[in-house]
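Each structure below appears as structure tokens.
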Structure 1
Amino acid sequence: MPMKKWISLLLALCLLLTMTSAFAEGDWTAAEFRAAADVRTELASDYTGKTVILHSNDVHGQIDGYAYIAGLKECFSQLGASDVILADAGDYTQGDMNVIASKGASAVEMMNAAGYDIITLGNHEFDFGYDQMMENLSKATFQTICANVTLVETGEHILPGTCVIETSAGLKLGFLGIVTPETVTKVHPSVIRQVRFTAFDELYAAGQSAVQELQDQKVDLVLGLLHLGMDEESARNAYRSVDFLQRVPGIDFAIDGHSHYVMTAGQAGEPIQSTGTKFSHVGVIVIDNETKKIEDHFLVPTYLGSKLYSAKFVSESVLEKAKEIMDQVDAEYGATFATSEVLLNGERAPGNRTEETNMGDMITDAMIWYVVREGGLEQTEPHQIVAVVNGGAIRASIAVGDVSRKNINTVLPFGNTLAVVYVTGEELLEALEASTFCTPDSIGGFPQTSGIQWTLDTTKAYDKGSVYMVDGKETSYFAPASIQRVSIQKINGEDFDPGATYAVVTINFCAAGGDTYNVFVRNSSAFDTGIPLDEVVMAYITDGLGGKITEERYGAPQGRETEIK
């Protein structure tokens, strides 16, 4: 039997055995098992005469996953593929201490090691600032493209919008890159003042120009790396990847990022694929070299509760590099400082972007506890101090058991600092109304609160007013023309007064107008304490809670927010 067939059979057998073991242990659903079985069939195929694109998105610091995509590249090459191209649709430099500790540099190092060819930017690439991002990318051995970010001063694009990759088989593959315009309020405004994110109709014009540029070069296929996502929050401005495909003809296939969706097609069958997040899957696109057409695309599951892959699917050299970085981070951040009796919910939805959570309660309680302990708000009565943080600032759960600094830094990875802004009751209502405009659909601005007893009626329509502006730039959000959905009943047990002044303890991101909190940036009384939020939360757990997060205190949300659905 030819060696290639032996390799195929061996890979199929290893995969089938690991699938059977995992399914028997109850780690997979039946649907996941069937999906993996389909992958077994795919990987037992002969890829002679094919070009394969392997893709990822929203890796968010899961750096050991690069060993899997690199291993799959070797696998498809062994199965006869003439070329295997690695691509990514953004959000690789944020989300876990393994990349946060280096301000994203270790993510680029790992992508170099894995052998990536082409990527675009995600909104989180800007979290450490434009200058840091460009410094990280200066060390990349791959091409980075993005067609809708320009310099404010000159109007020049910060990166090429497109790239053509010519394969050994003579294919010309054209790639274009797009990042969500929502980045303008997803990132602290102070670190992206140099750049502008093309938005609204200009976004589609930039996309069409990029497609035309590729078509002028006579490419065989146009592939979009679209960090736009599929969230309903983004549908209001037609910023989703499916909206982009509808308004920008000529894209043969899109690789999507931003929303952490797992999909092999859009809801209406649009040619789009996304791998979820943190390497839960690796995307595969198969192109026939002779017909120059995409003949197949699918997702390869990776973790799914058990280690799916045999060693045949792992690049040991890439895994070793990842382990070196992870060991260094664990040595610095891995020491236990507390314990938790409860699971603290750090999920997006249902979670911190859709409703009150026990994690949001603990974090906002910590914020008030800290400023009261440190002083400086003596001019404000204690019953007028509240806390608000956007749900999008909370990025991970904390499991029952030991709690380390790494856990807290993973929950709160952005380096946000504690800030205080004084607002009227009417302004506080506006902040809550604007930050829940699309609830029950997920929204990063969803307010996790302390000291506020409030109700959200999601059955009522949001009364959309004028677009919010930050630093002279249009955002993706609109002010409420009237307060229709939100009401506040009590502030620290006392009746709410729309005319009173309240001290809102928040984070510098929200105080600067991040996400939907434009009302805060309009207030000149805001001040930044400079104290990192992660340190505030660790101090609260250690000193305020005695080193133990108890079932009695945070076993469930406290009932601060009531939703009418």
Structure 2
Amino acid sequence: MKERPFANLDPSGWIVVTGDAAALRYVNRIPGAKRRGSVWVLPASLDSCTELKAQGVTLADSLETAAARIDKVRRYCDSVKRSEHAEPLKPIPIKAPYSLYQHQVKAYNIALALRGAALLMDMGTGKTLTTVAVTGRRFLDGRIKRVLIIAPTSVCAVWPAEYAKFGDFPSRVALLLGDHKQRVRQLQWLCAPAPTGVPEPLRVAVINYESAWRLKTDDGKTDYLQQYHADLVVCDESQRIKSPTAKQSKAVWKLGDLATYRILLSGTPIQKDTRDIWSQYRFLDPSVFPITYGAFEKRYAIMGGFEGRQYIGSRNVEELTRKTHACGFRIKKEECLDLPPKTYEDYPVQLDDKSRQLYRLIQKQSIAELENGGEVTANHVLVRMLRLQQLTGGFLVDDKGERHQVNTSKLDALADIIESLVLDEGKKLIIFSRFLAEMDAIDELVQKMFTKPHYTYVRIDGSVKAKERGGIVKQFQEDPRCRIFLGELDACAEGLTLTAAQTVVYYSVNWNYAKYQQSADRVHRIGQTGTCTYIHLVVPGTIDMKIMGALKTKEDLAKSVVDNWRSILTDEE
């Protein structure tokens, strides 16, 4: 007699399906199903239950109850997203006079309803503040005691300040930076009992991605973060774990598996293609997508090329979108905030004749080298683009690595802007630059210009430690004498709020649109009350114009240089 397949929920949260081989022959077609001995197991999701019923599998009462609960939560989240006005699910533990915007209230409610919530909110829409509120609420409700936040190094220092400023609940936040001993010491301090008579705080550990898998004993037997055993893990700028093979991704998965609750934060979860989603959601909730990356790729990606390894496009996009948003809240800046508009200006800068001739010489040499050097690679082209861009900024680096200043065209233009905007109008200004040689020259210029009015300025480049950046930003934001923020683009693209200024000057830019947009959003975010103006110093007819053209069309120039190198390096008068 054929044994009818039966599905039950095991203590570890997996659906276990039993029955004879004939009865189970269709179970392996269900996304996420895998063999475990004589039975099949699936992630405990509503989709799994629906698929099992469709295949004639009988569900245990406990599984029917679990499915009904999941369906109820999903319908609640859908209603929150559709609502014009959402009331907080529970009181929001944020210090007065601060409050959450309507879109933040929706994100707050959804994060409280789910064990794993993806807050896919654009930069500047307040996902950090929302997360502080969510963790505080769960703490006050007795659900959690320990939080682990994993973030890019440049963002780590933001979190302690956010908890101190906004959290209306006791908290102790440890920034796990420095060398190995310093990190361990900070974690020990975090876990130490509160003094007698002092309420137990919410304990929050903050660490960067690069260290999340390295914080172990010398023999490697003890992982300190696993031992910390956070109740809630936050993965900030989660696109950093998009690679399913990276050690840091796998380490974050393990930490997430140990936690009761998980929050994923990202405004740009997909940077390359839809395959970026799998690893992030493997951390968030393994039941959303197939349990293996290979099965996910097979279902949602079209592969081709050599050995089928080249991504051609996506498939089942509607299903992928539905599942991505089922446990998440997506909001774009223009959909949720009445933020002031942005204006963009290209500020043309003319090179002197000598510099222009030198530019042409290097340009011709670069084209000749690429034409006669055999196979053209992206690296070959980018190196030559870099040299041309450095020259428009006033510098050349010789073969020995020594830098030489060959003109002051952009510096002179910048001095005019500082004179007008800062010295005459009394405004604050942000200056972004790509290269350290440029930053040093700007640094020297500002020092000279600020001698008489006795203004101050601040600077952040890659050498400034993450734990020191919060104080630097605070000085710029709050000190009326601090008039200029000088930042290296890559070091300042994430995690900084610089709303004290309304004007940004780009002395130079890189060709990564995501980085450019992130840096621009340092000013255009919650707290900004004026029109944001972005001024780009560009030399007409040079590589500057090609880079700006690519940024305006949101093109990643680095991906197209091999095919278009001649056009990129050729004059554009």
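Please treat every number below as a calculation from the coordinates, not as lab data. Computed from a predicted structure; not experimentally measured.
Observations, loosely collected:
- When P(r) over Cα pairs in 5 Å bins from 0, in percent, for residues 409-456 alone is computed across structures 1, 2, the figure 5, 19, 34, 28, 12, 3 traces back to 2.
- Looking across 1, 2, the calculation of helix-only ellipticity at 222 nm (-39500 (n - 2.57) for each DSSP H run of 4 or more, over all residues; to 500) that yields -9000 traces back to 1.
- Percent of Cα pairs over 13 Å apart, for residues 137-192 alone - structure with the largest value, from 1, 2: 1
- Among 1, 2, which structure scores highest (criterion: Cα Rg over 2.2 N^0.38 Å): 2
- For volume of the Cα convex hull per residue in Å³, for residues 161-392 alone, the highest value in the series 1, 2 is held by structure 2.
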